[in-house]
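Colleague: What follows is a group of structures, each given as structure tokens.
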Structure I
């Protein structure tokens, strides 16, 4: 079966600040990633995705870009980046970069020119507006990081719009010169061998050109993030954004075998529009449903069905269980269920994205007040929005700094690093790392588990089950999301099967059976054979 690499394989997200420190400054870098490439290859992932490594004042840790076509000296050099591309590909993997098109840093030369005068040639590259009649902001739009999304500029007597920090002014994607310049950014990295991009906040790129107030969110509750107080009707997911996405895709289509991935936090029915009317949009609009769902079998079964039915013909699904903006999966569902979650992620139809450290069971790390780095937590304190706990250094071994650095890292190391680390789990055949490796190997060697069809199996209670098929290769995946045992009859499916992998890593059944018994918090993959006798 021939499928594009981004359909067959697994994407592994690296947060560069926290993966490996090579130069001894307490912050991860490209040299550190180079040092750990053999580990990444040993997992069996298809591609590495790097969070931003561009020059930046680091107001939002690289999501405030001051130069789109270079590398921040803290991370390394362009020459080092070119070596990284070469070494990644030498090991049979691909490299995906973050692309941050919605906003720049206020220190970017484009914005410096834009704010220099109303007559600047680049004035309209950003979103400037006169004050309201009372001298205040032009409308009620709020920032995702708290407060008004409008910042007054004394020099030119206008406000500029920033969906995030005031140091992150939004670009005007209605301006053809902005689009052309940002397309050239893509080409710069594609020419250097980059295999694709994950596009930051893709659904934000176009704002209402009539500057209308957003309506209030009647479901807003105390403790919700401040921007939840509004329905972002006029600031996100505008109809015109689809044309922008199609243009980005056209740039990637100038090159062979590249992938466009969109960060889009939207309900499924709106998310799927980003595939494009003719599948000319994002190859993979990120599907974050598992990040937001209740962790029970019935809820997850329902969201899988909803997503599968919403996909446009030919649209390829994808699944995400963790990333740099959300609590770690082991913290959300607990360590026993984190193993079940691993099996779910790596056996559903579609491209999985795996967040660094989840494969060893890393959890959220408490951050003392004097170690907080996240601007979101600093701007909106006391609500628990800080993302530092999920961005802590990778735990490589049980040494004082977990093998990440020879000095105190930029964020604290987890107290459990003596046992939750790559070195310890590598030697433990029953570790979650061993489970991930076996799951990834099984997925690579059986097309049914990577590109095969998906068929739900009717179940009740805490059991989630489905079948994956391709060219006569067929597997049942049965996941017990509960605290008690569960039995599943294969005879009712006209099947028998033998267990090829359990999340407990303690059984592989050699003789096909007509019933599968699952322990609490257990997932199994069963190789199926037809008996031809399906029970009613």
Structure II
């Protein structure tokens, strides 16, 4: 029993000492096991490099991310200098600029960095939340993939080099400006105009959601004058020699948006007034390339960042439950809470395992990424490509949804401290995860898109065959049940009929997709868990 004591000696120091010393890579045996399983022969090299980088991610960059998240450190815009010159300078904390330079200097997209090392580095970095890093990294990845396929001029090849290998030690940052006020995710409704003037493309009009506004280059969708087709362009933020003078390339940053999450990252409204742009890919294939290439990487990253957020949240909740006492017991000795912690750990592990398994399937696609469905492939290859396309969208909606739920539960382990921003990083991760649910396609948009995708291929790929193909190795009764249900749901000719029957189909389709991807995640976790343990001795060899 407690007795009165005006000099209460209670302290959180034991928990804080653990939290300050935990190493995201060294102390995560499960992640090491996942990475060893999927990286194969690359394991030794990847492992050594992550041991080095994790020292920075877990301490230096973690502390930077915490500091820049405070409201007084949020970026703001300065439209004019003291001499009335329009500059649209985005003012960010010094810590942000230092961390950004150090992280991009890891050369994620260099020819010298293997895909598995890049993925693992991104996973560790994302455990610190958005921090003005997560979005720019994946946007740069999409820009690189686009230019690797279509860069065919000295200008676009130089941009590609700047992003991949750096120029004079400076690694460029990419962004993507797709959404407009009238359409949001409805990219075909874009009205930004691209005009050829003196043999160069110039852009005119507005974009409404432009994140990573500080980037060096942006992928921008626009319609060539007189055309209804959406084309893709790469737009430099500054032309040669203009960055030092703060003269932007024919556009203005009208305002920075006030967001509930990812607050360290500027999202802005832009007006283009003759910005020089470089066309990338066929002018009539902009939508196919932005969805098949650019958004594919962004959606993969949403799944990966959800896995990273959850891993950190659950790890800290478990540690706090092992420290805190209430009613005479350590709180992880309460069956109710212990059951919740185990459920959270399961969600976290299967999300991590599935993110890496899906990336393996993505890397194994014949010929790599292609915009839209190719018509010159065997049926089996088309099915594999279709599987990965749909799984990426399924992961995006499922992992981001689960992430918000898991972080909310993790915050509850801390009681009232769970929502105190000076006590824990979890409120910030919670807000960032809510943003991930919406960006790169809200849930309803992707659910509708997937339903249309399955209908479009049903003459050569039945829904039940897709289920059997993706869930190969799962319980046969589960495969049969999910396959039969999917055949029935896809048989609904349209999700745009406003009646009770269609709304019921929509509700069931939503629930089905969630259950189906959880089954895929469970398979991925079973695959990892069945791969054998990584022992300390093996790691030290």
Structure III
């Protein structure tokens, strides 16, 4: 490859650019919305992880999305910051304005190219689509010399028409061409065929970077991405924990560890600091309220667990018998028992640094330390997982409209459950005294009394952070209002307190989402 990219210069043939779309495609998932502060926090974590390109959002979608992209462009360094735009003048102009402060910037514009999408979604003739490719890329080049163009539903596009669209985008000045498997339809053989044929048949394809954006509807997102890279793609578009629309996107952590673990099959390089993978995964789970499944590759809590006697015997003799990578290589640490009620603030801060929380603000640190001391008084052993849970619980609640203050509950088989709850709403304290069918119901009724709303409770679940009867409970609450769905999480040794924290977290996310307008047909 001989391309000379405006933001990456002359690239080594084996170099793969990591393009993260957690804040754009990932955030479009039902319940995964983030407020601006949370997006900035995730952007900073992704920069520390070593992500090359960050798709910070879709600026034309709403004022809130524009502000988030613009603030990330102003405050985050080390990555190329890109905004997504359809082929319209307004979309591209808003994206150009939003990314303007970034030290390195890109506009990512797209249009559907498959017969199905052109006929039923766009209601446009192929020639009109082809003209839109040229005009959109030409306009985007007025804002930045780094322009990415995507053929939405590219894997179901007629290959000859795809050649014509890619050629038009390159001639108009696109420096990256993305061929996405938008609906997760392809298999690895399709990706090899499409990317190989584009490289062989499109003039100028050897001068730009080809990119793959694979969805996981058939569970093949990672496999398809790696197949595309083997066929010449040098940018992969992915998300932390594989979040994204429908079944999600190809997972960043799985792709980069497949490259690291199997260099014989994937002889490529990337800039990801893999030891930061777990902490980034946990931060996203805490912000969105969605834990990863226990058996999730790389970051699931069972990813390095061994229960079978045969496996345990092998592990005791040689870890390589059943582990193809070390837990430490992705950020897992052995559980530490050194923290207790006599530990001071300095030791607590050192522990946070060791766990990857060196950038916790003073307010969140103070609140987390106070809760740690309280936890240490109630719990015999404070595990690293306990500290992570309570710190995440404080960090994601910074700058929220509604804040938990205190709760008293009366319950039992002979009394009507009752909850007295104190919350702050916009800094003003409010108290409610309510009854319910159980202590959780009474507490939730008190929340509704303080902050009336029309959201429906779709899910309430409880899990334990660690083992033992004194373990912290981690609760998840799912709310839905006017078609908008959000999840909230909370952790505490008192399950009812954890439940209230989760409900308040969900309400805060719903408040954020109320101000947003869902963009039309956002895919890639």
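Colleague: Thinking of I, II, III, which structure, once helix-only ellipticity at 222 nm (-39500 (n - 2.57) for each DSSP H run of 4 or more, over all residues; to 500) is computed, gives back -16500?
Modeller: II
Colleague: Thinking of I, II, III, which structure, once semi-axes √(5λ) of the Cα gyration tensor in Å, for residues 230-477 alone is computed, gives back 38, 22, 19?
Modeller: The read-out comes from structure III.
Each value in this text was obtained by applying a stated rule to the coordinates, not by laboratory testing. This is a predicted model, so every value here is computed, not measured.
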